[in-house]
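Colleague: Quick heads-up: structures coming right below.
Each value in this text was obtained by applying a stated rule to the coordinates, not by laboratory testing. From a predicted model like this one, the values you see are computed outputs, not experimental measurements. Cβ atoms are built from the backbone, for glycine too; each structure is taken alone.
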Structure P
Amino acid sequence: MRKVVVIDGQGGGIGRFIIEQIKALRISCAVYAIGTNSTATAAMLKAGADYGATGENPIIANCRDADVVVGPIGIVIADAMLGEITPAAAAAVGRCGAHKVLLPINRCGSFVVGVKELSANELVGLAAEQVALLLGHAGLEHRK
């Protein structure tokens, strides 16, 4: 089974939305919720993640064999998300061979210029559809 790693921090709201959307699309994959803190992990598990863990080492370990890693853009920036993303965690995400689906959430302290400003719900919907396409689930191309 394909492995999708969803990484989030703070309250886990973005990760929770991502997991809910992936589950709603009935994508055939195992969803791993990796929070930078226990609150984020709990929120993502409540949304239906298959597995959950908290902290830097689970980020590092689970990125090694992931097919897709999903989360706010801050997961590839050391010290982002109010310092919750350690340099080692950011490097693990950036270096892993998985496809990365990064949401340009500007409140992470970074700004991606040239990206259309969308609501969090719109970004999460697009991210879930991208995960489905990366994992080879057909039938989503008509949804725009």
Structure Q
Amino acid sequence: MTLDRCRFENLIPHRGSMCLIERVLNWDGQAIVCASAGHRDPAHPLRGDDGRLGCCIGLEYAAQAAAVHGGLLAEQAGVRPPAGYLAGTRALRLRRRWLDDLEDELIVRAERLLGSEQSLLYGFGVTCGGEPVCEGRLSVFFDLRP
């Protein structure tokens, strides 16, 4: 059931090189598992001036996985998802300093913990080669203006 970027990129606001998720490996009504090897790309759009990609960028991977999940659920329901905004993070734990020196692809898991019409809370974890890279919770708020 792997979905590549062509299948879901139109469901989220991230385009081109800013769409960090490359593949959806699995998803259901509660969770999604995605993969990406873009952290090794020297032209990664979130690299710092020093050319490095900090581990905190794992949060962006997780937020995009949550956005893909929401987009797939909305598509399944026959509706267009409202614009969502990353509102905050809790219990963020960075297990290393850099992402760009990891050899294997990143595996990003996001699980919907709570949700309403106005907001969502996801728990997430990013691993590489079976080793934890970062984890935490992120909240998303929706723009419900007409």
Structure R
Amino acid sequence: MIFTAASGYALQSLAHMPEDGSFMMAKDLSAQLKLPAPYLAKILQRLARSGILESVRGPKGGFRLSRPSHHITVGEVLIAMEGPGTLDACIMGFPSCDGDNPCPMHEAWSAVKALVESSMTSNTLRDLQLTKMRRTHLQSPQALHRGRG
């Protein structure tokens, strides 16, 4: 795996955040996504520290997106979770690996890395939300029933 489970949980959580600016409690989000509440709360706090989420304490508080979902890229989330330069290290673990001194996987990894980086900067949280909505619609009982016609 290139990214940690925490990054996956962060993306899942952000895709479930309300677009209307309302706050969502970490415990409610963890229940909806069936993710461990204490771990998810730490992830959400990290996203708040990075400026992706806003947080307010108290009974009417919780977390919300700091700006519209179409202004937050997947790459921004992954950098917040994994740190900058996550994909820069040599895939084989060599301390020195570049175009002048490549490892056996350098050329292939460079192509994969370019594709991943392009996808991370071109896809936004809104894209994840739309995909989630399409997926939910396709799995709904009405959609399944229509498909049997």
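Colleague: Which structure, out of P, Q, R, was helix-only ellipticity at 222 nm (-39500 (n - 2.57) for each DSSP H run of 4 or more, over all residues; to 500) calculated from, if the result is -16000?
Modeller: R
Colleague: Quick check for you: by distance in nm of label points 7 Å out along Cα→Cβ at positions 31 and 103, which of P, Q, R is greatest?
Modeller: Going through P, Q, R one by one, distance in nm of label points 7 Å out along Cα→Cβ at positions 31 and 103 is largest in R.
Colleague: Still on this structure: Of the structures labelled P, Q, R, which one yields 12, 44, 35, 8, 0 when P(r) over Cα pairs in 10 Å bins from 0, in percent is computed from its coordinates?
Modeller: Q
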